[in-house]
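Enquirer: Take a look at the structures below.
Every read-out reported here was derived from the displayed coordinates using simple, explicitly stated rules and does not represent laboratory data. Not measured: the values here are computed from a predicted model.
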Structure 1
Amino acid sequence: MNTSPPSNVTWLYLIRHGSTDANERRPYILQGQGVNGSLSSTGQRQASLLGEFLSDFAIDAVYASPMVRAVETAQCVAGHHGHEVQTREELLEVNVGQWEGMAWEKIMQQDPVEYQSFMSDPGQNAYLGGESYIDVYNRCQPVLQQLLLKNVGRSIAVVAHNVVNRVYLAGLLGIDIGKGKGLRQENCCINVIKYRNDETTLITMNSTFHLRDALVPD
C-alpha cells in the first residue's frame, strides 16, 4: 500500500547513515569529514532494512550528504523508488578538526583545555581546528529549508549525519543548538518532519523499530 501525503503537506524523512567500522569501534572514535569510509556489514544490513521499510512510502526525491556512508545508505532508499541520489555539500558531517579519528579519552588527556571548552558549550566552542554546532547549523538548516520549499506537497528522504541531524532537530525543538549534543541519533534512525503552511513540526525522532536486531550496542 502506497501512502501519499495531502497535497499541501511536505514530509521530510531525515535519516542518519548506516553504521561504519568507526561507529563500531570501542572506545568510540570521532568520525567527521576526514573519515570517508563505506558502511560496515552491519551498516549495509541497516540500510537494506531502512530501504525495505520506506519502500511502501511515496518518496518523491532522495538527497544525501556526499560522504560515502551517507550516499550508500541513500541508495538503499532511492533504489526502491527509481530515483537517483542527489547530494548536497551543506549536509557534510561536522569538521572535527584535529580530533578526527581520536577517542574522547585521548582528547581529554591531550587537549584538556579545548576539551572542557567544547564540552561546556559545543554550540559556540568548536572542535579543535574544526566547527562548532552553530557552524554546522548555519550551513545545514538553510539547505534543508530550501529542500522543503522545493518539494511542497511531496515526500523526501534526506540522509545526513549525527551532528547535522542533532543541530537541525535542536532548532526545530527550539532549544539551544549546543544542547543538540544530548539528542540521540542511532545509525539509520528516521526522524519524521512535517512542513505545512510555513510551519515545520517534528513528529517522530530517532525511530529505529525498522532495524529490528541490527542496532549497534553502546
Structure 2
Amino acid sequence: MNYNLNHNFSLKLKDVWLFDLDNTLYPPSTNIFGMIDKNMKKFISKKLNISPEEALKLQKEFYKEFGTTLFGLMKYHNVDPDEFLDFVHDVDLRRLKKSESLKKNINKLPGLKILFTNGDKKYALKVLKSLGIKNSIDQIYDIKRANYLPKPKPQTYLRLINEFRINPQQTVFFEDIEKNLEPAHKLGITTVHIGRNSYQEKVNNSSKYIDYRFNCINSALKSILDNIAR
C-alpha cells in the first residue's frame, strides 16, 4: 500500500537524501539479499566449524542483537571483516536491471544523495552500476566508513550527520527495515519505509517513527517529486 504525502507537508526544503541499498533500491523479489543471507550461513559454519543449523541460529542472534551479523562475529570471534564481506557479497547480480526511471527520479532530487548501507563500498558500487545509478549517488557511507557501527546503532547516524554536516530537519531517509528508521526519526529526519509488509508494520506499532510508506522506491520518489513541484 502506498501512502500519499500529506498536502499540508512540504518537502521543498529537503536537500539531503539518504538511501539504504539492499531491498530498497531494488525489489526483494530479485533475491539478491537471500543469496547474501545464505553466504553468511556458509561462512559462519565453515569459519567456526559448526553445523549449518547452528550457524543460522548464531547469524540471526547476532543480527537481532547488533544490527549486523558481522558486528557479532568481530566482537566474539575476531573475524576479519574484509574476509567476511568479500565472501558474503560474492553473489550473481545479473538479476538486477538498469532502471532509467529510477535514475531519472534520483537525478531530479535537489541536493546531496548519500547511500547509507551496512554493506561495504565495493559491493555497493557493483549494485549501483548494475542498476545504472552509480553516477546518481554523491557519497557512500558504508559499514567501513562507519567504523563497523551498523544501523540501527544511534552512533552511526550521528557520525553520518557530523561527517557530511547535514541538517536532519532537511533530510529524508529511504529504508526497508523498520527498526533502522527509528534512530533517524528521533534525530528529526523524515523517514520513508519501502516495502509491502504494511500489516506487520502496524502490528509492530512502527507508525510512531515512520512518516511515509511506499511499496517501492520509484513510487516514493514520484510522490516526493510531485510534492516538491507543487
Structure 3
Amino acid sequence: MKTIILLAGYPGTGKTYMCNKILSKFPYFYIVSQDKIKEENFDKYGYKNLEERNKIIEKCRDEFYRIMEENMDKQNNIISDYPFSEKQKSIIEDLSIKYKYKVITIRLIADLEVLYKRQLDRDLDESRHLSHIMSSYHKGQILKDRRKADLLVSHDEFINRCKTRGYGEFQLGDLIEVDVTDYSKIDYDNINEQIGKLIGKVEAI
C-alpha cells in the first residue's frame, strides 16, 4: 500500500516550506502541486479577464486530479500541498480507495491575523507568481508596485475565507495538526518521525 500526504490548512501557513522539509526526509514522494499547475497554465495561455482566468482554473483542477490519478496508477507515493476543503475531499477520497492508498493529512493552523500578514507579504514579494494577484495576465508581465494588483485579498475577505471554507477542519485519513503561528517552535524532526511511523505501518501491511 502506497501513501498520499495532503499538506492542508489555511493560506499562508508555509505548506510549500513544510513540503520541502518532508521531502528532505522522504525524497521518494512525487509532488502534485495545484498552484504549480495553475502557474504553468497561466503562463501558457494568459488571460484578459476573470472569466478567462476562471476557465483556466477549471482546466487546472481537472489536470490536478488527472496527474494525481496517473501517479496512483503507477503506485507512486504522493505529496500535495493546497488549502484543501470539502471541494476536493470526495474526489481524493474516491481515488485513494480505488488505488488503495493510505492518506495522511498534515493540517497547518495558525493565528489568522498572523496569517493575513504572511499572505500579504508573500503576494507582494516579487518571487510570487504575478497571476495569483491579477485579473488579467500574460507571461513576462511586470507590475512594479504590487500593491496596485487588483486581486489582492483584503483583511476581512481573508478572515472570512478562512472561517467559512473549512480549511482549518479538512481531514482525510490520519491527521497530524501543526500550529505554525511561531515558525521557531515547529519541530520538523518530530513531524517527520510521526510520518515515518504512519508510513511504516503502511509498508508493513
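Enquirer: Just checking, which of 1, 2, 3 has the largest value of percent of Cα pairs over 19 Å apart, for residues 80-151 alone? Don't skip to the answer; put the middle values down first.
Expert: On the way: 1: 47; 2: 40; 3: 55.
Sorting by percent of Cα pairs over 19 Å apart, for residues 80-151 alone in descending order puts 3 first.
Enquirer: Here's something else I'd like to know. Kindly point out which one of 1, 2, 3 the value -13500 was derived from, the read-out being helix-only ellipticity at 222 nm (-39500 (n - 2.57) for each DSSP H run of 4 or more, over all residues; to 500).
Expert: Values: 1: -10500; 2: -13500; 3: -16000.
The structure behind it is 2.
Enquirer: Where does the value 28 come from, among 1, 2, 3, when relative contact order in percent (Cα under 8 Å, 6 or more apart) is the thing being computed? Walk me through the intermediate numbers first.
Expert: On the way: 1: 31; 2: 28; 3: 35.
Answer for the origin of the read-out: 2.
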